[in-house]
Structure 1
Amino acid sequence: MASGGSVQLRIIETFCGSIVDCPTQAIINAANSQVALGSGVSGAIRDACGGNTFQRECHEILEELYDGYLPRGEVMATGGGLSQFCWILHAATIDFSKGQYTSQDVVRKSMVSILKLAEEIIEENDLDELSLGIPLLGSDVGGLSIRESCDALCEGMKIYFRSCRDSLISEIRFIHPAEDVIRQVKLILNRHFVI
């Protein structure tokens, strides 16, 4: 699937499986404001990237750049540790001190922040392109439905790419381990983007 309209052609796909097996250069962690890598997506990323050593690296960067707190909708980059990924982008969608759930507004803002940071990574590393793997931010623990999460992510993508038409972000893969969810995501993507 490729995006259409006034947006530069790029690949928008799905990947059914574990986030740590996604064939992209970078993946997004569904993070909390403390970037505490607990279970689910965060736990899988922590384990693939080096366990407690990677968690310590995340906390050090969080302390140095954000005074130990990543506001909802903001994104922090780390290396990929022991994983095959060059970068992990930690998108804070939940702040447990303000309640367990997130909102579509936060997820939409997070997506725009992810793409802005990805563009900075491209520029700083003199890359020709960058591929991203993204889970359904805000779904499950965050309280959003699959449709609500996917709609917000797609809206964030459209906002960003309309303002940055020569983006070198070449590919975005929506990731989930369940085939029935991936089928639902594909239907939602078809509503947002031209095949």
Structure 2
Amino acid sequence: MDFLVDQIQGKAVTDNFVYDRCPLDVIAYTMWANGKDIEGFTDEFVEKQITMSRESLRSIDIIFMTRFNEKFGVVDNGTRDTNVEFIKEMDNIFYTLYMQYMTQADADVFYPKGDSPCVILLPDNPQQRIELIAEYVTPEGGMYGDEESILNPNNLDDLEALVRMQKAELDREEKEKELFKQFGLNPGDTERFSF
């Protein structure tokens, strides 16, 4: 957490940076460790980490979030964890943090009230991810100005399309979960079936 916060605070407001991880990641892993009763990850420690993370998020404009999709498999690149059960547990925590943003962002628990970064859930398809990110970030790495932004009232059609796309992705995921449950399948069985 200290490293990530120092990275963020060491940049000028006018600087454009992309980070692979942000303090919200630390919160997810800290909550996981607390839930597993790992020594040192007390409730008090978690609360301090959440406070640090929440305040540092004021300096971030956008968080692009992805979900784990087992059908793409897990690649051992020497850095990332390859334990699928652990990855799924973490994915659920990250998704819970995302849903808290979507449904209760003003609750001031994980996100700073009134100064929260936008949290965007990206689709699985790489090209769709690029296209969605391009709606927010200029080719130079800056943010689109108010007149160009998808959030501009003149661009409501684009914003509505984005919301529909995110809702369709969430609906698809829920339908897939229901089908797996209905037929007693495991998510790893997707290689044999297409939906």
Structure 3
Amino acid sequence: MQDFPNAQKKVKNEFNLTVDDKHEIQFRYHGPIHTDGNLYIYVPQDKLLMLADFVFPQWGPYGNLGMQQSLLIYDQHFDIVLGYDFEYYVGGHVDRIGSRDDVKTGRQFWWDLIASIKQGYQTVSMDDIVKANGGFNGTNTFTIYRAYSNAVDQFCINNMLNTLGWAKKLIDAAAFMEIHCFLTYEYVGINY
């Protein structure tokens, strides 16, 4: 591996690159998020933070909430990101630089997904789904489960896009909403 002569510090999860006496770039690994090795790249003197495939400034998230490895980890990274002192946020793949407010909006989107699924669980009647599918007969458990999850997902989609207004708050928010709702359905079902 090549040595970098301007490197001030090199440890397992941290690397600082001093460009000159006024410019430093900090590389930090806070655990897997989008992919293993996805780095936080921070330029403190410019208050700029880059974390690819986490928040997409002013856009709805890409599929699977940016192809996250784990929604438990995804949730935790909002606090890590907001722990940085930044004004400018680069998320990659969209045509704009973001801000702290964009990250806070991404976190609110996530919280609204969780709340929408929880509300869907309370609203959609499992009894009605079971009856509509001929009752449990020993061969249709997955069919009933899928029908129920589809109904909760449809509740979530409508709630997110229309009731909570995300269709107007983020560019192209509807594109992957079905996928986001299904993933969140599974996440809430396992973790709450």
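Rule-based calculations on the coordinates, nothing more; no lab input. For clarity, every value in this text was computed on a predicted model and none was experimentally measured.
Each of 1, 2, 3 could give Rg and Dmax of the Cα atoms in Å, but the derived value 15.4, 45 comes from 1. Which of 1, 2, 3 yields 21 for relative contact order in percent (Cα under 8 Å, 6 or more apart), as computed? Checking each candidate, the match is 2.
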